[in-house]
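Please treat every number below as a calculation from the coordinates, not as lab data. Model, not experiment: these values are computed from the prediction. Cβ atoms are built from the backbone, for glycine too; each structure is taken alone.
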Structure I
Amino acid sequence: MVIDMAELIDYLEKAVKDGASDLFIVAGSRVCEKVEKCMYPIGEEAVYPQETERLITELYARANRPMAEYRNKGDDDFSFSVPGLARFRVNSYRQRGSMAAVVRVVVFEVPDWQSLHIPSHVMDLAEVTHGMVLVTGTAGSGKSTTQACIIDRINRTRGCHIVTLEDPIEFLHRNQKSIVSQREVAIDSENYLTALRACLRQAPDVILLGEMRDHETIRTAMTAAETGHLLIATLHTKGAVNTIDRIVDTFPSGQQQQVRAQLGMVLHTVVSQQLIPDKDGELVPAYEIMHMNNAIRSMVREGKDHQIDNAIAAGGGEGMISMDQSMLALYQEGRITRETALEYAEHPEQMLRRLGN
């Protein structure tokens, strides 16, 4: 198969230039880019299975990655860099018998946290020395970027060994005051669990875990946090309460009370985030921040998760904020509209009363 490298580079350059978050290569339509949650076609003509296979084969060639994983399982994750342009994270998959891919655009440098409107309360988590910090949210909510900014702050301010376990690696961290070892699952290690167990023998001070996917990985992660490490991980959950429920429900019923006791002890903070449109049509983050105080630890241990939301809303003096409080603040600052605040609110009726007339 003859591969037109220039065509692929043209698509990637266009996506970077336009500030796109993702590039979509799917047979039957034109190649598209997503900019601020809107889809825009690139190019004059639709691509068909032969063209998508050619483009995706070139993605693999640029990553110097064999296609065995894709051919065996029907989907694959990997990343690669184009010097002078950007880093790209790829998910390739089969759909209707043809090859398709979504290419996430990741800038080389860790972005400035202030330009991303990440709250200082979130960045202060870089000062935590042990325990578990979870960054949660739906796909595309900016979890990896928030994680990267916290790791960058630690790297610049503390002398640590930071080990990141990712699938794939997104942001590249240069050694500053810390040494940063970045391991990519399926390339540098067999899977998350194997990498995490090995990591505990690598004298880490800080562990970044790209995702906790099963109860064995979660158990090992909690043990790592329990034994004096700072472990920062992500979960695809929305809100602190759902995060706790997801972790507990991963385990068999006979182990769940023990997990609650351990989680109540090792969990330090849950940051849940989502991106919502501002008045200019750009995306702005809203955050829920839950720190574990004595009251919330008791609620987690005793299974009283339904009380946690009220504890977060009342915990402003300890740096906590609920998602609705965050969106109300964005509205009061004039950054989002009343309609947006109501549309994205966790409790629309309560938000309506807070907004008044």
Structure II
Amino acid sequence: MARYGVQQADFCGEMLYVLRDLAAKQEARVLPSVGNNCIAYQMGDGAVDLIFSPPDPNALEGRASGYGIPILFPWPNRIAEGKFSFDGNAYQLATPAPGEHASHGYVHERPWQVIDSGASEGAWITSRFQSANFPEIDEPFPFPFEARVTYRLKDGVLCLEFEGVNVGDGDMPVGLGIHPYFPLPLTENGDRDACTVRMPAATYWPLRGDPIPTGAVLPVDGTVYDVRKATPLKDRFYDNVWSGVQLTHGWSRCEYVDPTAEVLIAMEADDAFRELVLYAPDSRPVVCFEPYTCVTNAFNLQNRGIDAGLRRLKPGEKLTGVMRIIGKVLDEAKSNQTEIKGAVAPALCTSFIWNHRQ
């Protein structure tokens, strides 16, 4: 029997693609019709949900950036009041209301086209987004682009491989973010206070009272923003941007440990991503490690002479990035959270209905 497989399934009337690794007994589910979102990823004999899943497609349509793994392109997070200038031209993006901010780009809430899938080199699916198919994008953001994403489940690791291309005739301002949501805690009997996070970032961007950075960059030493070691969440709540990201062999690695579930989740990102967001609010049972290629509001900070990571793509140029998620079972024989079992023993789900905790 082949180790890997890709199947189609119905999800409340929408086409769902199910990636399976039979040897590792893992399963990931991708919904191309709403942002090409990976809405579920499971492991463990008890079918532990590693991704915070939407109950149905309507939840995604109402809040496409609130579940699963939203893809944030051509900018991550916010652009202040939806206003920016580029090469001397001023632009006004749509916002929810006057004075509010433009959020998360365009691709996370619109349909993508599946162009290929397969079961060699893991179970994988590749989808494409073309801005030309959505005229409402071109008027406020006249920078034509295409994006391709391959989700790949292989050797007990879920990878998201991104490629964005400037298909226009002029230069294009651009940034990329990935926004994986993890349930906090992972099980109903879990304890948020005991869960820990670790993120290899030495500096942070202070905010001005909303998600917009002031433009300063400060060291984390001696502050609540120092999460370079495993840090219990307890009464800590975060929605902040970090920088000074440390790479090991070309990858940054963030870790979330739920000791009750005895599970460690690692989010690793390649060197395309120079910023990280830690999102652990008091309003929802989730924690997120979000790799960004630029900081929030980079479109405007860059114009102030601040190195905010904004990329300028010339016609035909690409922005690429890879993120991967690794779930591991903590070694019950050891109390040290960095000691984990080398193999994951998850169970294959036979149903497309899973537990969802509001």
Upon calculation of helix-only ellipticity at 222 nm (-39500 (n - 2.57) for each DSSP H run of 4 or more, over all residues; to 500) from the atomic coordinates, which of the structures I, II produces -11000? I
Structure (I, II) behind the derived value 1.04 of Cα Rg over 2.2 N^0.38 Å: I
For relative contact order in percent (Cα under 8 Å, 6 or more apart), which of the structures I, II scores highest? II
Upon calculation of distance in nm of label points 7 Å out along Cα→Cβ at positions 282 and 306 from the atomic coordinates, which of the structures I, II produces 2.6? II
Structures I, II, by mean count of other Cβ atoms within 10 Å over residues 50-57: label with the highest value: II
